[in-house]
Structure 1
Amino acid sequence: MPRTKRVIYDGAIYHIINRGHNRQVLFCDSEDFIVFKEFISFYADKYQFKLYNYCLMSNHFHFIIRIDKGEYLSKIMQGISQRYAGHYRKKYKGTGFLFQNRYKSILIERDEYLLECARYIERNPVRAGIVKEVDEYLWSSYNYYAKGNRDAIITNNVLYQELGKNKLDRQKEYISYISESRPYEELLDKVLVAS
């Protein structure tokens, strides 16, 4: 079956998903997460994309990114994936593919979906049973928005500013918004699996 052509626009926002080949673990320890974030930062500087939200799980990851030039999306994802695969193979003496197929990119066309998507990806560790509360998970954008923790790879989600008049109001509203689960989250888990 032929690949579906990507819908790419300048200035567009995308939900990006990729997973380890055969669902293998991508991040084995804290150093792996940190190195991956360093590669994100490098390519954000190089191609001027904005990372609004993310969640790095052990065997897959989610990004919400805005790209200025649509043509850069494949270069960004190829660069991050190849550099990280090189790190992984060197560290763990591996060979072959690290990532499963090509990444998924879902165009976010409506504001309503932007915050819903942020909720979905930041609640991923809770749905997976890794943590009981969203703020317990270290490798997502949640604590940047909810607690004001520094995270150099994030650019404020464009809708975050609209959640309140000041930082504390925005944090309180964000915590409330993200903490509510939605009945469709488990269905989305099945639909959004990076196949």
Structure 2
Amino acid sequence: MTRAEKMQAGRLPGAPYRIDGETIVLREVRVEDADGPYTEWMNDDEIVCFTESRHTSHSRDAIAAYIAARAESPDDLFLAITARNDGAHIGNIKIGPIDWRNRIGDLGLIVGNRRYWGRGIATEAIALITQYAFETVGLHKVTAGCYTPNRAAIRAFEKAGYSQEGVLRAHWLLDGLWTDIVMLGILNPAENRNGA
């Protein structure tokens, strides 16, 4: 199915995106965002310590290319997390790649601006994009995986209504140690569990 067909089917509406929350606004990530703090976040060991992105050095051009590729992808919903009061770009959130046959997407996020850590931003962003994924995109389920030491992320997902569905034991190396991954998921509450 092409992007146009998905949009016509009501599954992946085209940009520009704007999802308003209480303290944040989600909008499409723009190539010019690579000139802001985004590139710095991706090269900060503390910020990316619980992501697989930590293994790579990220140039401005690589970040811009990644943004452009996500914008063209028919299977990714990639949004900037911005502060509602001043529009500052404080993080990113993505659902994708989307499995359109089963209507499932995997969610990942990063709150790059440390001033916003511990303020419920991740929970709000997760709740906003999940609601959008269900009500507008038409997904059946959204999933996520978190390193077990990343208790803050696990709590953010749980506060947004996600449940722990399992653990992938000794799944990824973190600081030289095999680390478990907590798998979380949430089902579209408006759907019949026995079919479409």
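Read the figures in this text as sums done on the coordinates, not as results from a lab. For clarity, every value in this text was computed on a predicted model and none was experimentally measured. Cβ atoms are built from the backbone, for glycine too; each structure is taken alone.
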Check the numbers for mean count of other Cβ atoms within 10 Å over residues 91-98 across 1, 2 and tell me which is largest.
2
For which of 1, 2 does relative contact order in percent (Cα under 8 Å, 6 or more apart), calculated from the coordinates, equal 27?
1
Once distance in nm of label points 7 Å out along Cα→Cβ at positions 27 and 139 is calculated for every structure in 1, 2, which label goes with the largest value?
2
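When mean count of other Cβ atoms within 10 Å over residues 59-66 is calculated for each of the structures 1, 2, which structure yields the highest value?
Going through 1, 2 one by one, mean count of other Cβ atoms within 10 Å over residues 59-66 is largest in 1.
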Source structure (of 1, 2) for helix-only ellipticity at 222 nm (-39500 (n - 2.57) for each DSSP H run of 4 or more, over all residues; to 500), computed value -6500:
2
